[in-house]
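Undergrad: The following blocks contain the structures, represented as structure tokens.
None of the figures in this text is laboratory data; all of them are computed from the coordinates on show. None of the values given here were measured: they were computed from a predicted structure. Cβ atoms are built from the backbone, for glycine too; each structure is taken alone.
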Structure P
Amino acid sequence: MSFDRVANCYHWMEKIVFRTDLEKVRNFHLSLVRDAESILLLGDGDGRFLKKISEIGTDAQIVSVDSSSEMIRLSQSRAHNTELHVIHVCQNFQDFEFSENFRPDLIFAHFFLDCFTENEVIFIVNRLSKSSLKSTKLVISDFFLPEKGSVSGIYRRILTYVMIRFFRLFCRISAKKLPNIPKIMRSTGWTCTAHKNLRDGFINSWVWELEGYSKRP
């Protein structure tokens with residue numbers, strides 16, 4: 001999987017289809033960076049979210065993992081004149097090795113897990129569970145399809161089908177349908193402690209914590 005072919009136009013494609021909604025959802029839980037010491041970004045793409053982190057300011061160590069070298073180049077250019085401590089890693093997350101001195105207490109996965117099959121998502125989440133601290137917060141922004149039947153629901157299913165087909169063709173993602181993020185997270189031992197959404201629940205941002213260490217709402 002690589003987004004090299006769409007990296008330079010991804011921002012504009014996103015705006016044409018979703019206006020600023022994806023940007024808003026990415027930033028719903030941005031304030032969590034203030035208390036973080038080690039931050040992991042998964043599939044951060046062109047660095048717009050990294051730029052937002054720099055505007056808030058943090059001394060945290062940041063590791064950004066992305067499989068697209070072109071996305072990383074764009075991200076590095078956006079982070080160049082900031083004071084962030086960022087390490088960019090060009091690698092599929094499935095092959096990424098956590099170092100002994102890096103255990104994130106905050107993880108962001110914005111519109112990343114929808115690139116994978118449900119079995120792959122389970123594998124990724126289990127890897128995160130093993131490498132996380134007891135207090136780690138995992139922020140996931142992604143799509144969730146509404147119940148069938150409504151006109152808006154039909155439109156979103158068509159849009160989802162088109163998006164997945166497009167990214168399968170140009171970026172070689174493995175997903176053939178949207179993974180059910182809430183179901184997978186609960187089945188792998190995580191509890192949702194905060195949730196915001198737009199477009200009647202189609203675009204979401206969840207905050208997850210490992211069960212037994214989270215403060216339930």
Structure Q
Amino acid sequence: MRALLIDMDGTLVETESRWWAAERRVMELHGSTWEEDDQNQAIGGPLFKVVEYMGAKANVKAEIIFEQIVEEMLNSFSKYKSELLPGWENIFSEAKKHGIKTALVTASNRVLADALLINNSYQNYFDLVITSDDVNETKPHPEPYLTAAKHFGLDVLDCLAFEDSNTGITSSLGAGIPTIAIPDRVLLDSRRGMRIVSGLQGINLNDLKAMHQELVREWQNI
């Protein structure tokens with residue numbers, strides 16, 4: 001295991017509740033609603049698909065919805081802190097000590113990712129940041145994860161991905177990367193090549209290495 005490739009929203013930090021609030025506010029501006037079922041459709045993005053869905057429901061151009069959502073979330077990420085979910089601080093510390101690379105791999109755009117990282121001083125945790133602006137195809141396409149592995153000069157089986165949504169898992173597994181799934185708001189499909197855990201608190205780097213080795217063996221037997 002030579003690199004950790006980490007999703008942002010819902011995996012690194014809990015931001016899904018902020019996305020839900022922003023989506024509700026934008027839909028209310030256009031006389032529409034945004035319910036739990038709508039939010040479950042949106043978790044994991046990608047953002048362009050979410051705004052297409054919102055626009056169709058509200059009968060508003062997706063481009064308008066996009067601008068309003070980005071403005072809402074940029075304001076949120078720039079003004080308010082986003083604490084790391086339990087377990088990450090220790091994992092980052094151990095990864096740095098052992099020379100393991102770390103990448104943020106998000107379906108959010110560069111503006112939002114940078115705002116969250118800079119406002120919380122998280123940018124030093126990552127050797128690489130891949131956003132939707134850095135690839136031709138974002139999640140659920142495998143390109144974001146393939147791009148991260150290629151940047152590090154690593155085989156995909158040398159990497160371990162972390163995701164919280166079916167969209168993200170489709171991306172990482174599509175790239176052939178062993179994946180740790182950390183569900184929160186949605187039921188995740190059980191798939192080969194991944195492990196579902198309830199959280200990372202109490203899990204150390206040796207635990208991750210052991211899980212990674214098991215997952216590599218699964219991939220090699222597929």
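Undergrad: Determine which structure produced the value 1.8 for distance in nm of label points 7 Å out along Cα→Cβ at positions 113 and 209, calculated from the coordinates; the candidates are P, Q.
TA: On the way: P: 1.8; Q: 2.8.
Source structure for this number: P.
Undergrad: Consider the structures P, Q: one of them gives 6, 26, 34, 29, 5 for P(r) over Cα pairs in 5 Å bins from 0, in percent, for residues 33-72 alone as calculated from the coordinates. Say which. Walk me through the numbers before you get to the answer.
TA: On the way: P: 6, 24, 31, 23, 11, 4, 0; Q: 6, 26, 34, 29, 5.
Of the options listed, only Q reproduces it.
Undergrad: When helix-only ellipticity at 222 nm (-39500 (n - 2.57) for each DSSP H run of 4 or more, over all residues; to 500) is calculated, the result is -14500; to which of the structures P, Q does this value belong? Please report the intermediate quantities before stating the final value.
TA: Values: P: -10500; Q: -14500.
Of the structures listed, the value fits Q.
Undergrad: Upon calculation of Rg/Rh (Cα atoms, Kirkwood Rh), for residues 41-104 alone from the atomic coordinates, which of the structures P, Q produces 1.18? Mind showing how you got there, number by number?
TA: On the way: P: 0.95; Q: 1.18.
Corresponding structure: Q.
Undergrad: When Cα extents along the principal axes in Å is computed for each of P, Q, which one produces 48, 41, 30?
TA: On the way: P: 48, 41, 30; Q: 51, 37, 31.
Clearly, the read-out refers to P.
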